[in-house]
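Each value in this text was obtained by applying a stated rule to the coordinates, not by laboratory testing. Computed from a predicted model, the values in this text were never measured in an experiment. Cβ atoms are built from the backbone, for glycine too; each structure is taken alone.
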Structure I
């Protein structure tokens with residue numbers, strides 16, 4: 001053990017720090033009801049923050065070992081057994097441990113935040129493993145996590161800060177992530193059986209606070225958090241706390257002896273349900289004719305019946321020997337249509353991984369086109385072009401075949417990131433994904449999606465590694481008129497999956513390829529032009545609407561005037577009709593009055609009217625009544641008929657009627 005002149009590591013116990021996590025992992029793995037007197041050996045005990053909890057909660061006899069006199073004194077003053085020792089070699093350490101334990105029973109061993117300080121850590125672990133094996137004891141180890149994102153983010157941008165204590169304690173001689181810890185323990189003869197890591201959002205390396213990668217609102221931190229969180233779940237682990245049991249040690253170096261391995265250029269993952277064996281045969285025929293043979297094939301059979309499995313195996317058995325040796329059938333009996341892709345990608349060994357369905361057609365230069373594209377664009381998502389061909393299944397002499405329908409139409413010759421935000425314009429057989437995004441960044445296909453899982457994966461990968469495009473047509477994407485994926489899922493299902501993909505893209509920062517800004521500016525300018533045109537149209541519409549309003553009012557006024565004219569015309573017509581009727585009545589009355597005045601009766605009775613004329617009254621003449629109204633004429637007729645002279649001559653008129661002579 002190494003002492004630290006700047007920090008005594010005098011830390012208090014807490015349920016949520018490394019001490020509390022150790023007690024929890026011991027309690028859930030040890031039988032605390034065993035006989036009394038069982039020893040717990042705490043190597044590198046320091047001030048023994050767990051001592052009271054080992055005796056009180058775990059029921060063990062606590063024994064502490066360290067080279068720090070101050071810590072040992074604190075423990076001794078609290079009544080605990082301590083031993084001072086500096087661990088130098090495997091043999092020395094094992095001998096010392098055995099002397100301390102003596103003939104007592106050892107139940108468990110702990111070594112908290114000590115291993116990273118030991119230049120001979122593997123040797124000490126081997127001594128611990130030997131001791132644990134002899135007593136069938138469990139071993140609990142904790143080490144700080146070098147992978148905490150606070151370290152990684154700053155290191156990625158050129159900053160590393162050793163401190164007096166903590167994750168980058170200046171006395172550390174070895175750094176651990178989980179894989180390295182597991183490898184070292186396996187070499188020592190210990191296998192991890194449980195874990196209870198300490199997680200913190202902000203570690204002691206969360207400084208300086210004004211660093212952009214440590215400020216929560218910055219885009220760069222949000223992006224790095226997204227990418228890092230996908231890799232594994234260690235980004236917020238402050239200390240690994242593991243329980244281990246003795247096992248057979250492995251051999252070889254504890255470090256990465258091989259920096260890289262020879263890999264085929266391309267791994268091809270082919271999903272199949274074995275429903276179209278004739279297209280699978282045609283597909284493998286095309287693979288057999290590839291110019292570049294630097295590839296391997298994983299046929300992932302999803303939910304295969306025994307009959308279909310045998311049919312696929314027969315297709316593989318009939319392949320040329322060189323291709324058969326590169327081809328492997330993997331059976332997957334669960335999950336949706338997305339799951340086989342994750343299974344196939346996990347098995348892939350190639351530098352690039354391509355998806356090729358069992359019913360599409362690769363041209364002879366399909367693999368080679370990807371290889372050439374990768375020479376100048378290694379690590380980018382590779383894209384060529386495929387032609388869309390509508391097809392249908394036909395049967396000839398009892399055997400199924402494929403017949404094309406109509407002309408082929410190629411997909412876009414270049415990958416447009418902005419265009420792909422709205423939908424997928426790159427079918428599976430146009431793409432080759434770099435191995436690292438799946439195997440190192442842990443970017444998996446989203447198995448919550450029942451459709452468009454390829455589009456989702458394309459966009460997530462493209463936003464991290466970019467896309468290198470070639471306009472070369474390298475295959476045919478066959479679209480079946482019957483039994484295609486569009487018909488197998490409802491419109492609502494497609495819409496929901498699309499919305500979920502776009503929501504995921506919108507929820508995080510993304511890297512956009514070079515040239516995208518120009519594209520966005522062009523779209524923005526076009527949108528502004530359209531908006532300006534729409535404003536002009538809107539303004540013209542407002543003017544037209546105003547004019548239409550005025551015309552509408554004018555129309556109302558004209559209609560009112562026309563109604564007034566119509567009403568006046570009707571009035572004049574009624575007046576004319578009235579005047580005509582009145583003239584007829586006047587003529588009739590004048591004729592009647594004339595008949596009275598011209599009658600013999602009226603003339604014979606004239607002497608009876610002389611007295612009135614003497615006093616100034618005029619005799620009735622027809623001309624006196626020509627301008628009279630109907631009412632006046634009626635009054636004149638009444639007066640004439642009621643006059644004394646007309647009444648006096650009534651008998652004369654009666655005699656005339658009797659003898660039917662002209663009226664008198």
Structure II
């Protein structure tokens with residue numbers, strides 16, 4: 001047992017060796033890559049880097065590379081009840097121990113209240129890599145080499161953990177003690193004795209159940225004996241929750257432990273499931289690897305190969321009489337969001353040529369149109385919230401990209417009546433006082449409800465007030481009106497009405513949004529004044545299919561955004577010279593919300609900047625340069641994926657979700673678009 005003050009550098013200074021993580025240029029066909037191709041990590045970094053695998057119905061498994069659960073959202077089986085939301089931390093973790101003669105070597109690692117690290121299995125972790133996206137760990141000690149892999153069964157709340165003794169001096173004993181949480185993934189956190197657990201042994205497995213949850217957990221381990229030894233372990237510490245100003249201590253229940261002997265060349269698999277049955281190890285692993293190979297096919301570029309695997313993590317099946325598709329906005333804590341889905345589809349589903357799935361997602365969201373608005377998000381209980389002014393406008397741009405990529409124009413004819421109603425509702429007026437003014441621009445009349453993507457509030461007050469006429473909302477509105485003209489022709493109607501609306505809107509946009517003193521666009525106008533803050537929202541006036549600006553204005557906007565907002569990981573949400581700029585995203589919920597759109601860097605915006613820059617400069621090599629930092633980033637934070645956001649101030653630490661759909665989607669889309677330029 002080791003005591004540390006926040007994993008102090010003094011503690012790690014006594015630790016020998018490094019953690020090795022593969023670079024994105026490596027081939028996943030070769031399970032054990034040459035060590036010269038690895039990135040070297042100090043041991044403390046293994047507590048900061050996280051891995052993630054998903055099951056295609058909203059569930060996942062995730063932890064740090066060291067094995068510590070640093071978040072309330074971490075767990076080896078976080079299931080969805082019902083899919084794809086309603087997530088529950090079912091199996092939190094496993095204490096793993098290897099006994100060689102009289103010596104004991106832990107593989108697991110936990111942190112307790114007061115900074116106590118026990119057990120400290122990270123000391124024996126020699127390497128980590130992703131085998132076709134499957135987290136793979138290798139531990140070395142006492143002439144033993146043991147390899148572990150973790151994956152989920154597609155479409156099931158089932159986790160498999162394989163232990164493979166690659167080298168060993170005769171028989172060794174493997175002990176596995178599972179810990180259960182049985183709670184919602186947002187919390188509240190478990191306290192010892194809080195809710196009774198019932199244990200039932202079935203010979204080759206054990207059932208764990210508890211009142212108030214819609215599942216029973218079945219745990220099994222091939223060739224192992226189960227020892228019923230129920231207990232509570234107290235005061236696990238989740239350091240990321242402590243840093244985020246949230247509850248950070250939890251007690252976990254263990255039903256007992258499994259034990260078995262292993263010899264060199266032998267393997268066993270631990271299975272935990274809430275399903276009535278599960279597949280054998282070899283069938284499950286073979287099937288999952290075959291599925292993953294189908295995603296990457298013959299892709300030779302290591303960076304794009306990993307992005308293809310990362311993209312798949314967000315695509316989920318929606319059960320029901322007619323199965324549907326959805327997109328999870330981010331892991332660990334986001335669900336399905338309308339705006340995020342529309343921005344993510346081009347990268348996640350169109351760049352990957354998953355057209356039939358894209359169509360299903362688009363139609364599902366279109367079915368939810370109400371009062372001319374698309375839901376901001378679907379709730380865990382299946383309900384919808386409509387507090388978004390721009391989600392439905394992103395639907396128009398996404399449909400255009402879908403038709404352009406797939407050639408499927410029939411979706412426009414199918415949805416055209418609904419799209420007409422969207423335009424009509426926005427002209428006449430809809431929820432939250434959203435309507436068009438006499439100038440043809442869209443106005444938000446409700447001052448206290450955040451309806452744009454900059455939606456953070458503190459104590460009920462918007463951090464970034466954007467009522468009035470927001471620049472990206474009106475760029476999207478102009479784009480939607482312009483798209484309706486050719487779509488009207490396809491639907492057998494006259495385009496004249498939409499041509500007139502677009503012309504009026506575009507002329508007003510150029511006249512009213514242009515800030516001549518700075519040669520860029522106001523962020524909000526008529527609110528009642530005009531906001532000249534330099535924000536990235538103006539880039540949408542250049543990046544979308546139709547731009548309301550003339551060529552010189554387009555160039556000036558791109559140049560200003562590049563000068564004041566561009567970073568290696570995306571665009572800042574506010575220029576550094578602004579008095580309200582906040583360069584670091586961390587601390588309590590109030591502190592983080594105050595920084596969310598006040599300087600933090602968002603990778604998804606880099607996709608829009610890339611569109612705009614190429615429109616103006618036609619420089620393919622520059623776009624490649626923009627993506628270079630992400631080839632390194634996918635070996636950091638959420639290994640194999642792209643974070644939600646970064647600090648606005650250098651060195652731009654990754655923050656928020658470790659895997660964000662529109663971050664991955666936009667970088668993958670730009671990379672794919674660059675390839676098409678060859």
For this session: For distance in nm of label points 7 Å out along Cα→Cβ at positions 263 and 391, find whichever of I, II sits highest and give me its label.
Result: II
Exercise. Between structures I, II, where is mean projected area of the Cα convex hull in nm², for residues 287-502 alone highest?
Worked result: II
Problem set entry | Test item: helix-only ellipticity at 222 nm (-39500 (n - 2.57) for each DSSP H run of 4 or more, over all residues; to 500) calculated as -9500, pick one of I, II | II
For this session: Figure out for me which of the structures I, II the number 17.0 belongs to, where distance in nm of label points 7 Å out along Cα→Cβ at positions 143 and 607 was derived from the coordinates.
Result: I
For this session: Consider the structures I, II: one of them gives -0.58 for log10 I(q)/I(0) by the Debye sum over Cα atoms at q = 0.06 Å⁻¹ as calculated from the coordinates. Say which.
Result: I
Exercise. Thinking of I, II, which structure, once distance in nm of label points 7 Å out along Cα→Cβ at positions 47 and 519 is computed, gives back 5.0?
Worked result: II
